[in-house]
1. Which of the displayed structures (1, 2, 3) returns the greatest value of volume of the Cα convex hull per residue in Å³ on calculation?
2. Work out which structure the value 35, 19, 11 belongs to, where Cα extents along the principal axes in Å, for residues 41-88 alone was derived from one of 1, 2, 3.
3. Please state which of the structures 1, 2, 3 yields -18000 when helix-only ellipticity at 222 nm (-39500 (n - 2.57) for each DSSP H run of 4 or more, over all residues; to 500) is computed from it.
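Readers should treat all values here as calculations from the given coordinates under stated rules, not as data from a laboratory. Predicted model, so just to flag it, every value in this text is computed and none were measured.
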Structure 1
Amino acid sequence: MTAEPSKNRIGRFLRDVLSGAEKLDPKTVALLFTADRYEHLANEIQPALDEHKIVVCERYYHSTIAYQSAQGVSRKWLLELNSFVVEPDVTVLLDVKPSVGVSRTKTKEIFENEEFLDRVRDNYLKMDDGFVKLNGERPAEEVFREIQDRITKAWL
């Protein structure tokens, strides 16, 4: 189990940015997320994959594409910047209306507002990356069971 931003020093700095403690240009934020991802991939994800482990990552490069393009950063540039990524076998997109997502969050990060998240959600829904798309507004246990079922089917 892992997540982005990671727990490395770049990821920790990004958490300061997300909290609003640091103000940066959207392109700089995209570069930092990508640098964090590179370190995360090289030092955690790829070694685990090399040991034939299953890696579950909360957020990955799709998040950078969705969030930073919602800030006006070129989608093409973001994709080129992340061209080094290892493509996941399965990507699960939990689709939640921004109003529901904002009501559930406790982080109060800079991106957690409905207007911005409407653009982010639109960006995710426009991606044609073979996501397993699920309704994330249902009870957590029900969503978890469906994730298990869909991932099992994807690997069979």
Structure 2
Amino acid sequence: MNTTLFTNEGVQQLYKRIDQLTPQSQRQWGKMNVSQMLEHCQKPLEVAVNAHLLKQGLMMKILSALMGKKVKAQYMSAQELKKNSPTSPDFIIKNTPDFEAAKQKLKDDIQIFSQKGITKQLGDKHPFFGPMTHEEWNMLQWKHLDHHLKQFGV
């Protein structure tokens, strides 16, 4: 399996998996329904392309200073993301988005991320993890998307 969003092949692999989802797709862990997951997955992609700015309050600054590098190293390792891991409050989706709209928006965001990654236009700093290379952004996004698609069995 291709594990990069910086090639058409990698993007198409994700699209194929996303297209297997239906409004009836059931989670295998966690609390989100499939529509919430689709919208949740948009947020980190938008952070990477500077389209969504995370609120960085005092607590996030402290946690970032204390744990950012350690958590980043875990995300950059070969191991899969842990089920039921905590997320930024900005990424919690409380409403139930329209499934088709959320699915299309996620695919659009993946395409935007891919193009900006190929042309080296991604942000150079993550609000929690600190400085990021394009390869690290790719790894982070791929692992996050893969994690949530597996959460819904695709």
Structure 3
Amino acid sequence: MSVRRGPTVIVEDAAWRNVPRDLVPSIKRAVQRSLEAAGTDMRLAARVTVLLTGDDRLRALNRQFRGKDKPTNVLSFPSVTKDGLGDIAIAHGIVTGEARAQAKDFSHHAIHLAVHGTLHLLGYDHETAAEAKIMEQLEKAILAGLGIADPYRRPKRKAA
């Protein structure tokens, strides 16, 4: 009997099959690094599932669980049992549009959302300015360790 050591990533939407080959392993690594940075027992990594899906699915989940009838980039669902840490769902189309609009690398943005979702599973939030500052600083540190630039930094505009 094999023991699962890391998070599970499920590619549900075909659009995710056209992304760089190393994205799924990078998302797994991002979840693990997030748990590590938060001082969480690494055995919990096996209790995280990341669903790479489409905008329609995220919209349905957002409507069902949050009462918001619109797509979103990422949702986190903490487990209601001791058997899991929780689930994260990420929408391909939204990630693509945001990455393009914000002049970010698609893979880096998707990895950031996996980190963000994992931190939500661990109880971090951004409802207040103080909470947001703590969560964003942790996200930036985790992403820097993965070689990804600060996702909250605005790109400099070229001089005219």
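1. 3
2. Of the options listed, only 3 reproduces it.
3. Attributed to the structure labelled 2.
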